[in-house]
Structure P
Amino acid sequence: MQSKAEQPIVKDEYNDNLIDRLFIGLFSSKMAQALGKGTEIGGYDGFVELSKQIMQGRNAQEQQVIVAKVLQSLIPSPALWVVRTFVSPTRLVCVLNAWFAAQMFEWLVGPCEVAEAEINLADGTVRSQPSGVHIKKCRYLVDSGCVGMCVNMCKVPTQTFFTEKFGIPLTMKPNFEDLSCEMIFGQAPLAPEDDPDYHQSCLQLQCPTASMSSSACPKLN
C-alpha cells in the first residue's frame, strides 16, 4: 500500500481575500527585488515560481541567505533589536507568537490552529504550553512539491529569523507523509546534523526533478 508521500497530491482550492493577496504581493515583490527579476505569473502561483527561481543555480546555503534577506527587509532592524533585547521568550510571549502566527500565516501555509506543544527546557524538564501551531496541510509544500524548497526556503530561514533576529526560539517540523507541519515557539531548533529533515528523500510523485537514486533530496545539499 502506498504511503501518502508516494501518492499524487490533491491541491486544495483557495479563495484568497484582499488581505491574503496583499501579503502575497508584498512577499513576491521583496523576492523579486532580492532576485533582481520578477515573474509574469500572478498570485500565489507567482510566489511559488519566484521561490523556484531562487533555488535555480544556488546551493542550500545560498537559497537560505536570499530568503533571510527577504524576511529581514519586511521588518526594520531597529524593531528587531528592540524585541530581541527587551522581550524574553517567556511562556506568555511564546503563546502570543503562536496565536499571531496562526492568524497571519494562513495565506502562506493554509488553514492552521494553535496547538499544545511540549517544550524541552534547559534544566532537562518538559513543559506543556499552547505555543504550537498545527498547519493542517501546508499550501507551500503542496504547491511546490519539493522537500528542498520546504526546508531551504521555509523551515530553516523562518527558524533562524525568529530564533536569532527576534530572540524567540522556533522549531518547525514538517510531516512529509501527510504534508502537515508543526511550528513550536519556545523550542530551539535542532542542529542540522541532528535534524532528520536534512536527510528527507524527494516526494517522488510531486517533484518533476525528483531523484530516485538518492536517499535525500539533492536540493538539501
Structure Q
Amino acid sequence: MRKAIAAAMARSKREIPHYYLAETIPMGVALAWLQGVNAGRPITERILPAVLLLKAVAVSLRRTPELNGLYRDGEFAASAAVHAGVAISLRGGGLVAPALHDVGGKPLGQLMTELSDLVRRARAGSLRSSEMSDPTITVTNLGDQGVGSVFGVIYPPQVALVGFGRIAETAWAQDGWLRAMPVVTASLAADHRVSDGHRGALFLAELRDRLQEPQTLAESPP
C-alpha cells in the first residue's frame, strides 16, 4: 500500500503544478448551532463537526466548480455532483480515500450515517470499487491527530484537495473586541492547470462564510 500511495503522490508532484492557500475560520457559531442540533438527538445519531465541514465544502464548490472534477488527456471535466474522497487511516497502516457520494445533495443526518458506514467498511476491507474510483475532490481532516493545519498532495486525476486541522480555541479579534474563539485552519491544494489563486481564494472565502450560517447546510437543496 505504501508503494501504491508513493507512486500516486510522485505522479501528482511530477504532473500537477500545485498551489496552496489557507484560511483560519471562526467556528463559534457553527459549533453552537451543532450543539443545539445534537441536543435533540440520541448519542448514536449525533452529528460530528467533520460532517458539517464536509457539507460546507460541497456547498461552497458551487461557486468554484473548476475545483471539483477530473483532469484527463489534457482536459478538465467538471463534475455536477461533489463526490468527496474522505481520507481514512487504516488500522494496519496506510490510507484510503473512498467517495462519499453527492455530499452537497444530502442532509447532515444522512451524511453522518453514510460517513460512519464508509469508515467502518474501509477498515474492514469491504469498500465497493465505485467508492474508490468516483471521488471528484479529496477532503482530509487531521484534527483528531492534533495538527493545526495540513497541506496535502492532490490525488490525480482530481484537481484539488481540502484539508482541515484541529478545532482549537484561540484569541480572536472582531468588531473591536478580543475574545476566545474556536477556530479551524482550512487549506486548499489546487491544480494551476485548471484554476488559480484568485479562484481558490473565492472558494475558501465562501467556505468561511457558509460556516457562519450553519443552518443553511442542514438540509439538501430543494
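Read-outs: derived from the displayed coordinates by stated rules, not from any lab. Given the structure is predicted, the values throughout are model-derived calculations rather than measurements. Cβ atoms are built from the backbone, for glycine too; each structure is taken alone.
I have 2.0 for distance in nm of label points 7 Å out along Cα→Cβ at positions 20 and 156, calculated from one of the structures P, Q. Which structure is it?
Q
For the read-out relative contact order in percent (Cα under 8 Å, 6 or more apart), a value of 30 was computed from one structure; give its label from P, Q. Could you put the intermediate results ahead of the total?
On the way: P: 22; Q: 30.
This value belongs to structure Q.
As an exercise: mean projected area of the Cα convex hull in nm², for residues 60-179 alone, calculated from one structure in P, Q, equals 9.9. Which structure is it? Don't skip to the answer; put the middle values down first.
Values: P: 7.9; Q: 9.9.
The correct label is Q.
Out of P, Q, choose the structure whose coordinates give distance in nm of label points 7 Å out along Cα→Cβ at positions 52 and 76 equal to 3.8 when calculated. Don't skip to the end; give the middle numbers.
Working: P: 3.8; Q: 3.0.
The correct label is P.
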